[in-house]
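Below you'll find the structures, each written out as structure tokens.
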Structure 1
Amino acid sequence: MQTLIVTCSDSGVRLDVFLAKSFSHYSRVYIQNLIENGKVLLNNNCVKASRKLLEEDVVQIDITQHESHNSYTTELKAVDIDFNVVYEDQYLIVINKPANLTVHPGAGNKDNTLVNALLYRYSKLSNLGDPHRVGIVHRLDKDTSGLMLVAKDNTTHYSLSKQIEERLVHRKYKALVWGEFKPSSGKFETKIARSMRDRLKMQAIAMDESKGKIAITHYRTLELFYGIASLVEFTLDTGRTHQIRVHASHAGHSIVGDMTYGALGRNIPKNISLPYKQFIMHAMKRQALHAYCISFSHPISKKRITFEVDLPNDMNNFIASLRNQQIPYSN
């Protein structure tokens, strides 16, 4: 059983709404089913989902009841797909996800995902919420490489999810962007909402808009490449969908290789020779975005731990093409 104490900010909130917010990997319908089945206690009593909470109420929920239940393995196929494990113990796994690997099954891809690969290697994974996302604490886009957290049990999963929600998991990315940020370091603070023109895309909107969620991204330029591109470190305060890609594009310096939010070659100097311009515009086959650092408190030992990984070969090769060659300008 997990125990939660209601704070002043949640006083007056419905029980099911409070739990759906606290356990974001559960749907509200699932939470309501747990309440109806007596798996949730309010001050040691079974109550209705609509019950309004008071400050200092004690809520207990049985989130470990399905830990030994692995029926999801009958729905998902275990597939031998290679990925690098940076750290592992009996509670969690830190992986370095390669680019071009989708995190979880979805429409059009049911078998060739990180979840399928995890099922091949591990007999025990957390199963909070969506049964197609076993073990997955947070996700990266298919074409984004780098560090991810995977939980082996539900208690660990819950702890890591709460740390993310409370902004206690620190994540840093390195990316190549077109052009040069001015100033060279700073902060993007907007809301991010789904685009009304294209429902597959997100967009940055003003903070005073009623829709959307607050998104905060810090950036710091690490290296400049002749005004063509920049190597930039991004640090997330929040974790909205496509957050870095949206903020970079919104600032006019989209991620190199980003075919969704990119403005291909918009910031490349016009007097660069055409062959070289064509080369660098198509050298990256995916968005040049890599989650290189993650820091969090271990759910059991409570010790703060940090992991870092190097840039992948495709990004290093692109950097070498910019850094080590004399840029050929046309006359």
Structure 2
Amino acid sequence: MDADISGMRAFVVTAEELHFGRAGARLFITQQALSKRIRRLEDALGAALFERTTRSIELTTAGRRFLPAAAEAVAAFDRAVEVVRAPGDPIRVDVYDERFTPLRLVREASERDPRLRVELSMRQGLAVALPALRRQEIDAAFGRAHDLPGPWPSELAHRLVHLEPLAAFVPEDHPLAGRTELRPADLRAGGIAMPDPAGAAEWRGYLERLAARFGAPLRFNAPAIGVRHLVEQFLAEKSAVGLGEMSIEAAGSGLRRIPIVDPVPLLPWSVVWSRRNPRPLLRSLLAQLRPARLPDPADPRSWVPDPDRAPRGVGSASSGLSGRERSGRRRG
């Protein structure tokens, strides 16, 4: 058995943290998976690298000797990956869709840092973008990092960078069109009607959790092919409401945009990247995307799904509704 780069990376991160939980979170793997990688590395080397107790871990003498060489091997591997790309190549970023917040975030980042050259893609779903991220066909992607169809890839990291309020969108002759704001109870009679998210499993999960929390019926129509088709779907509704980001302009579309309050539903946008991607331009982009702060869970004025409150670095997929979200059908 030979030592491999994933085992050395696990060793280096654990040596830096001296804590399996924090090291696993940085690598997006469980403590059990981390321990297995390190044991395989120790078996390959024929030496113990850590002294483990119930309360702490420390490097052994062999571990201290091995650490500088292992860190250099990991760095050399990352440099080797980088040299296959031309230095001037733009960073490749998936912004989900032109209608949404990530496009604005990337534009603002490039305005703050003129060195950022960005090539955009729009796969319309983080679940669809993840395979391209893992193959490093793209350097970063935006989306909601929960309710995905499979386990979170261990080599990917994510950071919450924005929380965007949602609003209701209704035709100008809709029964609710004259309202200046809506509350969850206002959505229950006609329900919520949305284009089918198709491959964006994370947004389907978000909408299902929101509908459960607000106690509102949820119906999916055909997928929207562009902005005009989305507007046409919303205009066709006579009792249900459509939902969209507050930043979407409704003027001239025949739709009214109405804020939702008590609580305000917040759409969590995260940036996702591969920990194995050493590109300096990626680091520059990440430096411009500051972490967003989740609202206090005790604050009744806003709402995000329970899975999105997982500690940073916990990227496992979530499935099913929590007891609190299910009970939202009764509480409103």
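We did not get these values from a lab; they are worked out from the coordinates using the rules stated. Not measured: the values here are computed from a predicted model. Cβ atoms are built from the backbone, for glycine too; each structure is taken alone.
Consider the structures 1, 2: one of them gives 22.0 for mean count of other Cβ atoms within 10 Å over residues 149-156 as calculated from the coordinates. Say which. Attributed to the structure labelled 1.
For the read-out mean count of other Cβ atoms within 10 Å over residues 285-292, a value of 16.0 was computed from one structure; give its label from 1, 2. Of the options listed, only 2 reproduces it. When FRET efficiency 1/(1 + (r/R0)^6) of positions 13 and 277 (r between Cβ atoms, R0 = 30 Å, to 0.05) is computed for each of 1, 2, which one produces 0.00? The read-out comes from structure 1.
For which of 1, 2 does relative contact order in percent (Cα under 8 Å, 6 or more apart), calculated from the coordinates, equal 23? Structure of origin is 2. When mean count of other Cβ atoms within 10 Å over residues 181-188 is computed for each of 1, 2, which one produces 13.1? The read-out was computed on structure 1. Set 1, 2, criterion distance in nm of label points 7 Å out along Cα→Cβ at positions 21 and 53: the highest-scoring structure is 2. Work out which structure the value 3.0 belongs to, where distance in nm of label points 7 Å out along Cα→Cβ at positions 5 and 189 was derived from one of 1, 2. Only structure 1 yields this read-out. Identify the structure, out of 1, 2, from whose coordinates helix-only ellipticity at 222 nm (-39500 (n - 2.57) for each DSSP H run of 4 or more, over all residues; to 500) was calculated to give -6000. Computed on structure 1.
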